[in-house]
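Some structures to go through are shown next.
What follows draws every value from the coordinates through simple rules; no lab data is involved. Just so you know, these numbers come straight off a predicted model, no measurement behind them. Cβ atoms are built from the backbone, for glycine too; each structure is taken alone.
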Structure P
């Protein structure tokens, strides 16, 4: 696979931080020349990360206001339109660690148009009761997804944007997660728009000119657990660090603190490659308090 046909998109509206550095550094370790498109707001982003050979694009403050995730999808649509057929796009959060070239997913699943990940918690491998893992509403996490550029996926991205108007697609208008996350009766475009729509695509056929070939590429390309996973040796995220069979580790929510991803002295590529423990007494105490605060249902809550 020619790296010149590979494109990865990051989107971040905050200041530079340590885990973005590790994200980019780890990506370039396994992929030297794919195009990186980085949408940013803070000008320091360009200064700190220019050495990673990045195409920086400034976020339009006016257009993105109160619709940040809608704007993110809009930007992916623009990139999709400017690329040639058969080029590959990955869209990733910045709080991830790459442990292999993520574009290997396109080799593993070669005959699809659209790619996304079901989370571990929605699988039997979560080691929970069937009634629990089957009850997960939001199976698809928005932190990692991708597509193979074609007229069909360009059409998909245009359709996605048109769904800014909730009545554009009745299925989306009635979709349970969209309705669950409404703010004053309106779709939440700032936090949940991309993830909720991905879940809608997962469960429903999109009315396009041709059938969209979509695939769940699995949690190993977007590995994270809920709080209870920290206390299981088979699920623990730290035990997957250093394992290239898990190309992408995602430090969501509480796990940013658990693995000290903002602390450059602890969370850095050298320590990661040497498989050092990234937790500390204080960070383990934090996750323990969070875990116990959930009471008797702490093994069920996602």
Structure Q
């Protein structure tokens, strides 16, 4: 489990204990009607509960329009929130907020929306061995308010983070990979996948291939078309091929810039390949971005 810096529960307990020591005589649980400030032990229990609950959860990307006004960045959708795994509770992530899975070292607040939803999941899932935070005893509105406050303390006081934090330069370098991740989010639009019989797939890309914009009459005008082999294909090569197709489709939709210029140059080289591998240059172009996107999804 990644933490911001070198978070160690014992050391954090000392720091947290010192931070709230004057209030020790008035400690209460979050489930108490008089509770307002989580204690040091409550914050540590929240970290432990999040770690215990995460293995039971799915995190999935959803388009911004799908989110409720009360949780526009991340949202605990519960059981059924992910059609691909309907039995597991799911947390939705908004692809317009990549800092959720790539938090800035320079900010301690990037994770608060995600930590809030994780705490709401804790109250719902309540895995064996996880400390009770008392959130499950509160009405929904009060539960969300208490979870938000506790999430803030977990992020800022305990300096806990679900995903490894990066410096601002690294975050900026991931901008195009984040754009690809956003494009791959169902419901975003702009690129469509079209199931295609294996015999009609390009021999160089038999699993998934980006065919360009306006390449299929069934796809809305101006959109990119990705052919995917009918019946689906599983495995590392098929997944890599699909990610590569989305990398190419996303680059093609850019108006200008370094990535767009590199894509156009690779596309022109492939178009002039005269019967040789017609995707060779674009595969070379896409390779580093495929690795970045797979790393982001892999988290």
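When FRET efficiency 1/(1 + (r/R0)^6) of positions 86 and 134 (r between Cβ atoms, R0 = 30 Å, to 0.05) is calculated, the result is 0.25; to which of the structures P, Q does this value belong? Checking each candidate, the match is P. Looking at structures P, Q, which one was helix-only ellipticity at 222 nm (-39500 (n - 2.57) for each DSSP H run of 4 or more, over all residues; to 500) calculated from, given that it came out as -8500? Structure of origin is P.
For the read-out Rg and Dmax of the Cα atoms in Å, a value of 22.8, 80 was computed from one structure; give its label from P, Q. Label of the source structure: Q. Quick one: relative contact order in percent (Cα under 8 Å, 6 or more apart) came out at 16 when computed from one of P, Q, so which one is it? The read-out comes from structure Q.
From which structure (P, Q) was Rg and Dmax of the Cα atoms in Å, for residues 46-157 alone calculated, if the value obtained is 13.2, 37? It was calculated from structure Q.
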